[in-house]
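Asks: In what follows, structures are represented as C-alpha cells.
Just so it is clear, none of the values below were taken in a lab; they were calculated from the coordinates. Computed from a prediction, not measured in an experiment: that's the story for all the values here. Cβ atoms are built from the backbone, for glycine too; each structure is taken alone.
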Structure 1
Amino acid sequence: MGKTHTVTQLLRLLRAAGSRCAGMKPICCGDRRDAGLLLANGIEGLTIDEVNPVWLRTPVAPFAAALVEEVKIDIELIVAAFTALQKRVDHLFVEGVGGWLVPIRADYFVSDLAAEMKLPVLVVAQNRLGCLNHTALTVRSVIDCGLKCAAVALNDPSGPSDIAASTNADILRKTIGVPILSGLTENLTELPPDWQRIIDFM
C-alpha cells in the first residue's frame with residue numbers, strides 16, 4: 001500500500017487545490033483494491049478499466065500471473081490507455097506493479113513500461129531497515145534507464161520506529177543526489193511546498 005497511499009494522498013490534495021488529476025494502475029494482479037482507490041480519488045467520470053486496463057486475477061508478479069492464466073499482457077493496450085487518460089487531466093500519476101525490475105514479460109519489465117511512457121519517476125520506499133540499499137539500487141537503475149528520478153518518497157505513516165527509520169532520510173540526502181520527501185498524511189489539507197516543487201517539475 002506504500003505506492004497507493006502516496007498517490008492517493010497526492011490526488012486528494014491536488015484535487016482540493018482545483019487540479020484535474022488521476023491515478024493509473026496499468027496492471028493489477030490479484031484484486032483491484034489499489035485501482036479502486038486511485039479511481040475514487042481522481043477526476044469524476046472515469047471507469048475502473050480506464051484506470052486499470054490489465055487485470056490478472058492471480059496474486060503474483062505480472063509475468064507469472066500471465067503464465068498461470070495463459071495470456072499475454074498487451075503493452076499496446078496499456079500505452080493507449082495511458083495516452084488517452086493523459087489527455088484528460090493536468091496531472092497523471094502512474095503506479096507501478098511491484099518493484100522497478102518486476103517482469104511484465106520475459107524480456108519486458110516495469111522499468112521498460114516507464115521508459116515507454118517517458119515518465120519522471122517518483123520512487124516510494126518503506127522507511128525501515130534495508131531502505132538505503134533498496135532505494136539506492138532503484139534510483140541508480142532509474143538513471144541507468146535514461147529516466148529522471150524526480151524524488152524519493154519515504155513512506156512512514158506511523159512515524160520513525162527505530163534508529164534506521166530515524167536516520168534513513170538524512171543518509172539518503174547525503175548519498176543519492178535526489179530530493180527526499182516524506183510527510184504525506186491523511187490529515188494534511190494542502191500539499192507541502194517541497195512536494196509542490198516536485199509535482200511542478202513532473
Structure 2
Amino acid sequence: MSATNEESKGRIRVLVADDHVTVREGLASMIGRQPDMIVIGAAANGQDCVDRWFQYRPDVTLLDLRMPVLDGIGAIEAIRRNAPAALLIVLTTFANDHDISAAIRAGAKAYLLKDAQREELLDCIRAVHAGETRISPLLVAKLAAEVSGEALTKRELEVLALLARGRSNKNIALRLSISETTVKSHLRSVFNKLRVLSRTEAIAVASRRGLIHL
C-alpha cells in the first residue's frame with residue numbers, strides 16, 4: 001500500500017501499524033474516505049513500522065503497542081532516535097499507567113484507545129499534524145497517578161509478584177532467601193507507595209499500573 005506524490009499532495013499522509021489485518025484495513029478504509037488524509041503505507045509489526053516510516057516519511061503514524069518483532073514503544077524510540085520530529089499516535093486497547101507513561105516518555109504525541117469514536121480519532125490525527133498533543137482526561141489522570149507515586153524497588157516488585165501468585169509471607173521469604181520480617185517490611189513499603197491498605201488492593205493497583213501481569 002503506497003500513494004503517489006500526486007495522490008497525497010495537500011493531504012495528511014498516514015502510516016498505519018497494527019498486527020491485526022482487520023484493524024489495518026479498517027483504519028485504512030476510514031482514513032481513506034477523508035478528503036484531507038491518505039494512508040501511504042501499512043505495517044504488520046514494530047520493525048516493519050520503523051522500516052516503512054523511513055521509506056515513506058509519513059506526516060502522522062498510528063501504531064499499536066503490542067506488536068511482534070518489535071513492540072510499539074521500541075518502534076517509537078527507533079524512529080525518534082533519528083527523526084525526533086516524527087509525529088506518532090499510539091492506538092491501543094491497553095490503558096494501564098505504565099504503558100501510557102512509557103509511550104509518552106518515548107515520544108508519542110497522542111495516546112488513544114481503540115474504542116475511541118471515529119471522529120475522535122480523525123480529530124486526533126488532524127490535531128497532532130497541527131502540532132498538538134492529545135491524551136484523554138481519563139488517561140491523563142492515570143498518568144498523573146503513576147508519576148506522582150514513589151517507584152517500587154526491585155525487591156519490592158519481586159515480593160509483589162509472588163504475592164500476586166498467592167504466595168504466603170513464609171513462602172515468599174523462602175523463595176527470596178529473606179526473613180518473614182523482611183517480607184512484611186517490604187509489603188508495608190509497597191502498601192505505602194501504592195497508597196493501599198490490603199494485599200488485594202495492592203495486586204489490583206499494581207496490575208492496573210502494569211507493574212505485574214496476572
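Asks: To which of 1, 2 does the computed value 15 (relative contact order in percent (Cα under 8 Å, 6 or more apart)) belong?
Replies: Working: 1: 20; 2: 15.
The value was obtained from structure 2.
Asks: A value of 131 was derived for volume of the Cα convex hull per residue in Å³; which structure in 1, 2 was it taken from? Before the final figure, lay out each step's value.
Replies: Values: 1: 119; 2: 131.
Derived from 2, not from the others.
Asks: Something else: Among the shown structures 1, 2, from which was the value -13500 of helix-only ellipticity at 222 nm (-39500 (n - 2.57) for each DSSP H run of 4 or more, over all residues; to 500) calculated?
Replies: On the way: 1: -13500; 2: -16000.
Only one of 1, 2 returns -13500 for helix-only ellipticity at 222 nm (-39500 (n - 2.57) for each DSSP H run of 4 or more, over all residues; to 500), namely 1.
Asks: Figure out for me which of the structures 1, 2 the number 0.15 belongs to, where FRET efficiency 1/(1 + (r/R0)^6) of positions 31 and 191 (r between Cβ atoms, R0 = 35 Å, to 0.05) was derived from the coordinates.
Replies: Values: 1: 0.75; 2: 0.15.
It was calculated from structure 2.
Asks: While we're here: As an exercise: FRET efficiency 1/(1 + (r/R0)^6) of positions 39 and 127 (r between Cβ atoms, R0 = 30 Å, to 0.05), calculated from one structure in 1, 2, equals 0.65. Which structure is it?
Replies: Numbers: 1: 0.65; 2: 0.95.
The read-out was computed on structure 1.
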